[in-house]
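Before anything else, here is the set of structures, which you'll find just below.
Rule-based calculations on the coordinates, nothing more; no lab input. Here the structure is a predicted model, which means the values were calculated and not measured. Cβ atoms are built from the backbone, for glycine too; each structure is taken alone.
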Structure 1
């Protein structure tokens with residue numbers, strides 16, 4: 001078995017076996033396959049597509065390329081939210097405290113410096129003395145004790161995913177739906193996430209320009225989740241301008257604090273409660289959207305969500321006073 005045989009096979013629209021996909025992921029991660037050779041295979045995957053078995057094998061191979069995190073001792077229902085597209089998106093930093101206040105374990109692995117807008121980790125790190133690169137052990141401990149945690153320190157989790165993502169970006173294959181799904185799911189498999197809410201934002205403020213394309217990628221993600229044993233739900237939102245009233249990491253944190261006090265811009269409010277309702281249902285805390293939204297609104301109104309945000313800041317680096 002070698003990369004040339006795999007490339008030739010896929011170029012001719014053949015199906016790669018589990019062993020062949022594992023070989024490619026492992027050897028590319030080890031530096032035994034050159035970028036130009038990997039480029040040929042990735043291009044062939046994009047052009048000729050992957051069937052369900054190939055997609056599943058690729059997700060699992062990337063998940064197995066690094067450290068696997070067992071979170072079963074924390075919760076049998078670890079809910080995570082992921083976003084595709086959008087500018088000024090501070091929704092995760094409002095959602096996590098809401099969920100945690102409702103006794104739902106809510107964690108987030110967040111990349112640093114992705115795209116034109118700051119990531120959740122970038123926004124949080126704008127608070128002085130905050131640590132967003134806490135260890136995985138500390139991340140798990142925070143989830144266990146406070147049911148809320150964020151970290152950007154997951155370099156050893158699915159490292160092959162990052163290598164292939166960087167390669168896809170260089171060769172303009174970043175928008176392939178199957179490879180997007182494999183990329184997202186591989187990390188969730190590696191950290192034992194079993195419930196995933198994906199917010200797909202479409203419009204001028206997103207790389208996904210219209211609702212039709214958003215529905216297509218939603219179906220691919222939901223189907224990929226089933227292959228990986230992850231329950232996936234998608235909330236599609238239209239974004240023709242930045243979310244809320246602030247753009248920029250530090251001032252978005254101010255907007256987050258105001259939102260947790262109950263002062264939300266209409267577009268932020270609509271999206272927060274739409275996503276929170278689905279995640280509460282996924283966690284088994286409510287039977288329908290009306291009941292779930294009522295719970296989410298109570299978490300804000302009671303001040304419990306704001307207290308959870310303060311606790312997040314405290315356990316990740318500094319004492320916090322969220323005064324007006």
Structure 2
């Protein structure tokens with residue numbers, strides 16, 4: 001039983017986040033941390049200013065957030081803004097970088113030292129050219145974060161079909177690519193937000209990945225993957241081709257921890273054996289436990305219950 005790790009969740013599963021209510025609900029149900037989703041706001045803040053707006057964040061708002069967290073014994077494990085940081089449209093890319101830097105500034109104000117994002121991809125470039133461009137872009141972004149005491153971490157979702165059909169939207173989905181990325185950006189303020197669910201359907205040993213990249217794991221998601229045998233027989237490894245939808249292959253789907261293929265006891269043991277004793281953040285993308293706030297919360301509680309078998 002691991003007494004050092006803390007179970008949290010990524011708040012992106014809630015629509016129209018009311019931060020204080022989210023903190024209160026999470027604390028009442030045993031969670032110890034939140035990984036705050038901090039995308040640009042598409043709607044104006046309400047009078048109570050309960051939403052997180054990185055563009056308008058300041059020291060006074062940071063103090064308010066810290067006060068609520070402290071009152072409920074909660075922490076922020078990381079801030080999350082997952083976008084294509086090498087977008088081929090340079091104007092769009094500039095906007096993405098501007099917001100990412102605001103998220104880094106916000107993390108510094110909150111005394112949070114981790115910000116998660118994607119490296120992204122360019123469909124108009126070769127894989128080798130993608131890696132070289134990621135290196136150029138992230139050396140500057142990581143330097144910006146390091147100057148503020150913040151580390152940038154990359155989530156390893158392939159984001160397949162995100163930008164173009166049949167093309168990975170995030171060139172950070174495999175150990176081979178991680179080696180290339182960390183050779184391009186050799187900095188202890190650049191690492192992984194490891195999500196084992198993606199490795200499972202890609203056929204990559206997630207326990208070996210923990211052993212091989214333990215010194216680069218800054219944070220980890222808790223999400224499971226379920227195989228659908230009928231879909232595999234119908235579509236094969238390349239997934240649905242007629243009327244494809246991003247991230248819906250037809251032969252696998254994301255699930256709450258405990259409802260898929262991952263052995264969470266072994267995963268947690270491997271993390272601990274390799275020196276990781278930090279946050280385990282549930283990323284709720286389970287289609288069965290989605291569709292309403294109640295179902296989303298019930299799904300989170302199922303994940304918490306399962307993970308709590310090995311974490312107290």
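With respect to FRET efficiency 1/(1 + (r/R0)^6) of positions 18 and 194 (r between Cβ atoms, R0 = 25 Å, to 0.05), the largest value across structures 1, 2 is given by 1. Structures compared: 1, 2; top value of Kirkwood radius over Cα pairs in Å, for residues 122-257 alone, i.e. the largest, recorded for 1. Out of 1, 2, which one gives 22 for relative contact order in percent (Cα under 8 Å, 6 or more apart) as computed from the coordinates? Matching structure: 1. Given 6, 27, 36, 26, 5, 0 as the derived value for P(r) over Cα pairs in 10 Å bins from 0, in percent, which of the supplied structures 1, 2 does it correspond to? Structure of origin is 2.
For which of 1, 2 does helix-only ellipticity at 222 nm (-39500 (n - 2.57) for each DSSP H run of 4 or more, over all residues; to 500), calculated from the coordinates, equal -16500? Value -16500 for helix-only ellipticity at 222 nm (-39500 (n - 2.57) for each DSSP H run of 4 or more, over all residues; to 500) corresponds to 1 out of 1, 2.
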